[in-house]
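Derivation of every value follows stated rules applied to the coordinates shown; laboratory data play no part. A quick note: this is a predicted structure, and the numbers were derived from the prediction, not measured. Cβ atoms are built from the backbone, for glycine too; each structure is taken alone.
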Structure I
Amino acid sequence: MPYQPFRIDRLNELAAFSAQAGLPKSHPTLPAVSICSGRAYPYVEAMSQLLHVQTPVLFEAGAGMFDPVSALTTWHPNFTESIRLEIDELRHYMEQMVSRKADLSIDYAKRSQAAMVGVPNGSLDDARDELERFVATHHPGFIVFHTHISIDIVPSGLTKAEGMVWLAQTCGVDLEEMAFVGDTGGDVGALKTVGASFSPANGTPDARAAAHHASDLFDIDAVLEAYNAVSSGS
């Protein structure tokens with residue numbers, strides 16, 4: 001959960017599964033663990049270390065890929081120079097909005113998205129409405145995703161759904177062989193793309209409706225529940 005201490009004990013359980021899955025001769029049935037996050041590279045790279053991930057991971061919703069084994073980072077082919085220039089324009093518009101609102105700030109860590117963060121029940125809802133109107137009028141090739149603390153303006157060709165396709169191709173597996181856990185509107189496309197999808201109890205209504213399995217558990221507990229379901233074939 002954002003802005004709350006990590007539940008290290010439960011994350012360590014997932015890390016143990018991830019480490020064992022990296023030993024296919026000893027544990028041939030354990031699925032590998034990866035990450036597909038809207039967060040920027042530094043967060044996802046750190047989480048890949050924490051979780052002992054040995055497969056490529058996706059950051060900025062799949063616009064970027066980091067391989068923990070080779071330590072190489074690559075960008076999705078859809079992240080073109082023209083897209084980058086549009087993002088610069090969108091970020092500039094956001095900066096003008098932030099200058100008028102003390103409880104909003106720009107997430108400058110992201111390259112492939114224009115991103116804003118704020119506090120719940122503050123100016124974020126009004127900012128989202130304004131940005132949705134601006135994007136629809138001036139940048140129709142982008143999508144506005146949001147959570148209760150953030151707004152991300154994402155190129156339509158760089159959503160998590162496209163990211164999962166890219167990850168599947170990179171890893172040489174079919175999308176039907178992959179599972180995904182998601183909790184916000186930005187996850188809906190990916191939840192519909194893979195063979196098995198899960199959403200925790202703290203998921204938004206659209207994410208829970210899109211998932212094959214809506215859990216009664218929250219955040220990391222739901223992730224571990226999903227992992228156990230996939231590894232057992234249930």
Structure II
Amino acid sequence: MASGRYRRVLLKLSGEVLMGDQPFGIDPDTVARVAAEVKAAKDTGLELCLVIGGGNIFRGMAGAAKGMDRAQADYMGMLATVMNALAMQNALEQLGVQTRVQSAIEMDKVCEPVIRRRAERHLEKGRIVIFAAGVGAPYFTTDSGAALRAAEMKCDALLKGTSVDGVYDADPKKVTTAKRYQTLSYDRVLSDNLKVMDASAVALCRDNSIPIVVFSIREQGNILKVLDGSGTFTVVQQEGN
């Protein structure tokens with residue numbers, strides 16, 4: 001799991017991570033802390049893309065559950081991911097890291113449209129690319145957006161930073177005896193309905209042989225630990241790898 005194994009990765013962060021200890025929204029101190037960790041990972045020579053969820057601001061499925069039109073709610077969620085992407089761009093650029101935001105919903109006053117070749121050029125020039133607005137269509141999660149962008153950009157791995165340090169056989173917050181998996185196959189995740197990412201995202205990673213590395217982003221310095229193999233994480237990959 002050495003960092004030299006990866007040339008290019010996509011880091012998927014849940015929007016909730018950016019809340020810090022707040023119940024809602026964006027905590028600037030937390031964003032700055034995560035940005036510093038992302039910069040440290042990039043400084044190892046890694047080419048890095050980001051996808052950030054929007055659940056700290058608005059979650060489409062939650063809106064739909066309360067009677068909103070699902071498509072309308074999902075579009076609102078996409079706009080929330082753009083806000084998070086701009087906040088992370090600002091934090092990274094304050095650290096001297098050149099960053100570009102590309103949105104699947106065109107809004108040329110604040111960010112670029114998603115153009116694969118342009119994104120590749122940014123990465124080759126040492127810039128971080130943050131992909132926002134999911135896949136640009138309702139009924140898809142930002143997990144699906146992350147898997148799609150990882151495949152498009154030919155990433156060597158998809159790193160999913162969450163609030164837990166891997167994938168467990170039960171909710172570790174509720175079950176003290178829950179066991180963490182070191183490795184899992186894509187098919188096991190799908191057949192057992194393990195809540196790693198949504199099924200379409202897992203299947204897309206499986207079909208493109210992109211390992212999914214699940215780890216806790218809340219532990220300071222954990223991105224580098226995961227990259228050098230010293231951290232705590234779960235790897236979802238092809239069986240036998």
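Between structures I, II, where is relative contact order in percent (Cα under 8 Å, 6 or more apart) highest?
Structure II comes out on top.
Assuming 10.1 is mean count of other Cβ atoms within 10 Å over residues 171-178 as calculated from a single structure, say which of I, II it is.
Here the read-out was taken from II.
Using distance in nm of label points 7 Å out along Cα→Cβ at positions 99 and 155 for the comparison, can you identify which of I, II gives the largest number?
Working: I: 2.7; II: 1.5.
By distance in nm of label points 7 Å out along Cα→Cβ at positions 99 and 155, the leading structure of I, II is I.
With mean count of other Cβ atoms within 10 Å over residues 107-114 as the yardstick, tell me which of I, II scores highest.
Comparing I, II by mean count of other Cβ atoms within 10 Å over residues 107-114, the maximum is at I.
Among the shown structures I, II, from which was the value 2.4 of distance in nm of label points 7 Å out along Cα→Cβ at positions 27 and 163 calculated? Walk me through the intermediate numbers first.
On the way: I: 2.4; II: 1.2.
This figure was derived from I.
Comparing percent of Cα pairs over 24 Å apart across I, II, which structure shows the greatest value?
Structure I comes out on top.
Starting from the value 13.7, 45: which structure in I, II was Rg and Dmax of the Cα atoms in Å, for residues 51-146 alone calculated from? Walk me through the intermediate numbers first.
On the way: I: 15.4, 44; II: 13.7, 45.
Going through each structure in turn, the value belongs to II.
Quick check: 14.0 is what I get for mean count of other Cβ atoms within 10 Å over residues 187-194, calculated from one of I, II. Which structure matches?
The value was obtained from structure II.
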